[in-house]
Structure I
Amino acid sequence: MAMAEESPALEKDPDLAQSRGDLGHAQHLPGYIYHSEEVFELEKQKIFMQDWLAMARVEEFENAGDYRTFRVMGEPVIICRDENGTLNAFANVCAHRGVEVASGEGNLQEFSCPYHGWLYDLQGKLVGAPYMKEAEGFDPENCRLKPLRLGTWAGWIFISFNEHAESFESSIEWFENAFGMFRMEDCRFSGKYVTELDCNWKFVNENLMDVYHFQTLHVATFGAHLDGEKFKINLTDKGDVSAFYKAAPTVPEGKTLVGKMPWFGDDIGEDLGCMGHLSPQFHVFGRCDHISPLIVEPLSVNRTRMTLYHLFPKELFDEPGFAQKAQVYYDFWIEILEEDRTMVQGMQRNMHTEQFLPGPMSKLERTVQNIINGYLDRIQA
């Protein structure tokens, strides 16, 4: 009987090297990569504290004072829009005793620490601190909310904890070249589906880009007519993915309910399909008439949140009956994701068992292998 594996030093584990090289000889990762707390902490330090991370849509912060709080691998974050219209990101940590100065989401003109009443403006500056004038050496300029880097692209907000990360423009360039055609900045979201899965975040990433399972697991929804061997796939060394293929719109009847995006010309047919992954946790799924991006958030080593947005051209929202049509897309996408839920949660349960040994990869798993190898390059560095 095989023994359930422990977590060896990653740089010395020969099993990890088996995922690299020719697909005909590659195999999947050992189970501990998906359930080890030690590996999860390493991922936080080497990936999530280093990279640019997708967080939300710009349109979720329309007015001055709009804010929302987040937890990124345990790190507390505030994103808000200030009175000048600028989007800002801060650590949600009071400069006095470390209490969170905001919770949930809403609209505020200032952030007030509930412990001792320290007050911060929408730019993170300390503007009030009771009884602190007498404190020797106290300087409000040195007691602000820690700013985080923030960038926007195509209506999306990204942040980075890393002061020395590559420029946001450089980090997004490849993805813009692949998917800028959808003009997401000229879209709005008709619905947002948030759900949590009992599995490691990497299983979600791999599953979303897994061409191999479409014709089996999703045969009753969208996968029956997809031929993975005909996908036009482009990959980067960082683990990013773009894939274009022929596919019907994502509705039960397979025919668009709203027409092609107005900026698509005659060269784009109604059979346009594509998907993409921007490391480490942003995905897009496009069709001729809409695009559905998805953000993956690790909550713990074995629990993950997915947030799926459904984007349509802004001009459609004023058309009679649009809301009902958009709901059809929304409901169909939930059906697809629920098909995936059983699989990723089932894999997670068996990563701990003595029976699991990593299996060989299929020739249709190029995208999965690329995500895995980009990931290994980061955590083994």
Structure II
Amino acid sequence: MNQRFYSLDVFRGATVALMILVNNPGSWGHIFPPLKHAGWHGVTPTDLVFPFFLFAVGNAMAFVMPKLDAGGEKVFWKKIIKRSLLIFFIGVFLNWFPFIKYDDAGNFIIKPFENLRIFGVLQRIAISYFFAAIIVHYFKVRGSFVVGMFLLLGYWFLCVAANPSDPFSLEGWFGTQIDKTLIGEKHMYHGEGIAFDPEGLMNSIAAIVQVILGYLVGNYIVQKGKTAEMLNGLFVAGCVLVFTGLCWDTVFPFNKKIWTSSYTIYTTGLALLILSVMIWLIEFKGSKGWWSRFFDVFGKNALFIFAMSALIPKTLWLIRISNGVTEAGKAKFLNPLSWFYETICKPILPADPRIGSLIYALCFIGMMWFLAWVLDKKKIYIKV
């Protein structure tokens, strides 16, 4: 049985839309708390978006893996290596793009490769997909679950064993030193004030399991079909995982930036509960409408639309619009998107600039939705 589940498409599209929303506020200094990531430990609604997307990647694998397995070893390895490398290097490309920037004198200079960040969101997706696909291919359903649990427990052990006195802090987490050794500090993320990459190598371990769990859920849905048994199983599993994650959080705190095992279990549980509701509404109650169509078009070109949501702003950053001078007499500039925020969105409610910042983000979502809608209308589906 290989029924089509429209709800899975809607779920995937919703995660893409939300990823774009939280990554594109009008101003990073004016964001409502639910749209911020947790400072370190903890989980906010924004911290659910990326693991939900990885979970959706695993769901999609359940429909693709039988074809890859049937094609034999050569086909399997060719497909997953090609796709993983493509996604990874698109991520590196976007980190470096547009390859030039303005210097203090207003002249274009080449962005140096020596400061290029190697990892990122798309790179995390590529790494997680690659290893999850290998595990699923060789260990099948039950074996993949066992390997996944081993990885989660093993990652917990590594964190504690590497630094028993301070295993889960920004400075004490063991994975940073490994990233420094392999790629160098200059190629890492510095947004935390030090060289630390939230999409590095070692914090990919539990993210790989997120994809494996997504695959197991997708496979379960395919095997059970549109039945009450399937729906009840998803809901119960979601409750169990949420409870397990909450218990594990007491000794291995929720943390997106080092992607802890408890965080993987907890967010997978929440994804299951939300997916259960979507399946009940869409597949059982037939509740389809503007809301499902809105998210569905994002899901049909998911990675392409996400990549364009980074490419378009980076391109427009090259266009400078004069915006007066600083107190020191230095010229200030806006780009077309920041001009739109400052001129159109921000003045809507000056007393609370967070409103304007959110309106800008919603407008940006609308622009990306229009692009996704046009592609869908023309039956253009760009597989990455």
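Suppose you compute distance in nm of label points 7 Å out along Cα→Cβ at positions 167 and 303 for every structure in I, II: which one lands on 4.1? Please report the intermediate quantities before stating the final value.
Working: I: 4.1; II: 3.3.
Answer by label: I.
For distance in nm of label points 7 Å out along Cα→Cβ at positions 39 and 271, the calculated result is 4.0, so let me know which of I, II that is. Attributed to the structure labelled I. Here semi-axes √(5λ) of the Cα gyration tensor in Å was derived from just one of the structures I, II, and that gives 35, 26, 21; the source is II.
Assuming 22 is relative contact order in percent (Cα under 8 Å, 6 or more apart) as calculated from a single structure, say which of I, II it is. Source structure: I.
Source structure of the calculated read-out (helix-only ellipticity at 222 nm (-39500 (n - 2.57) for each DSSP H run of 4 or more, over all residues; to 500), -6500) within I, II: I. Out of I, II, choose the structure whose coordinates give mean count of other Cβ atoms within 10 Å over residues 263-270 equal to 25.8 when calculated. Answer by label: II.
Taking 3.0 as the value of distance in nm of label points 7 Å out along Cα→Cβ at positions 351 and 367 derived from one of the structures shown (I, II), identify that structure. Label of the source structure: II.
Read the figures in this text as sums done on the coordinates, not as results from a lab. The structure presented is a predicted model; accordingly, all values stated were derived computationally and were not measured. Cβ atoms are built from the backbone, for glycine too; each structure is taken alone.
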